[in-house]
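For reference, the structures are reproduced in the following blocks.
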Structure P
Amino acid sequence: MVKFTGAVPVLTAVDVPADVAFWVGTLGFEEDFGDRDFAGIHRGDVQLFISRTEHRIVADNTSAWVEVVGLDALHEEWSRKVSTDYADTSGPAMTEVGDSPAGREFALRDPAGNCVHFAAER
């Protein structure tokens, strides 16, 4: 019998240490390992990798979905630190919590341009 037991989304960044600093310093993740080319971070049971890319367009087209318990509380926590004006592309931002075909979620754009959707656990 085969059983899948997890997955690790890989985000990309032109400046890996700067992106790690945002996820750790602003969003409350912890750094597991890292250098200028590749890093691993986690919060709770969710792990993310951040890999260096030469071109921002890669990060601008990278996305991931993360299921969480306490979606509204997480959004409230981060909205004190991150802009909720997602239309302003000058820096990190997140959307309001809303319904989508995948369920309740909000999207967060990090400084590198990655779009990570945080969705209520199903």
Structure Q
Amino acid sequence: MMQEIDTVFARVRRLAEAAGLPETTVGTSHGTPALLVRGKSFARMKDAETLVVMCALEEKEMLMELDPSHFFETDHYKGWPAMLVRLAIIDDAALTQRLIAAWREKAPKRLAAQFVAADSR
């Protein structure tokens, strides 16, 4: 099971690296592989098919309503600023956008502002 999670997580890690998210490191959160910014988890594997991404509550509700095939929550995540992503069906571009948004949720404001400036060049 862990090897399967690691294989799927390799894709998540590759997309985060390609996005150039500053100060992103790989670690663990709740015993599964995770991406962190300055020690704070912004994305982690829930299981071999599901990624947990940090997300503002308003955005989470909107995304789950617009695309429930990709984004969902379980009772555990209700009212929490995180949502679940079905990795088997989300494409790389959409997953990259979710990773960037999750990184921005957890990155310190100054670091996030620098990334926005670099991103808009």
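Bear in mind these aren't lab numbers, they're just calculated from the coordinates by the rules spelled out. Everything quoted here is computed from the prediction, not taken from an experiment.
Work out the source of -14500 here, i.e. which of P, Q gives that when helix-only ellipticity at 222 nm (-39500 (n - 2.57) for each DSSP H run of 4 or more, over all residues; to 500) is computed. Structure of origin is Q. For which of the structures P, Q does the calculation of Cα extents along the principal axes in Å return 36, 32, 24? Only one of P, Q returns 36, 32, 24 for Cα extents along the principal axes in Å, namely Q.
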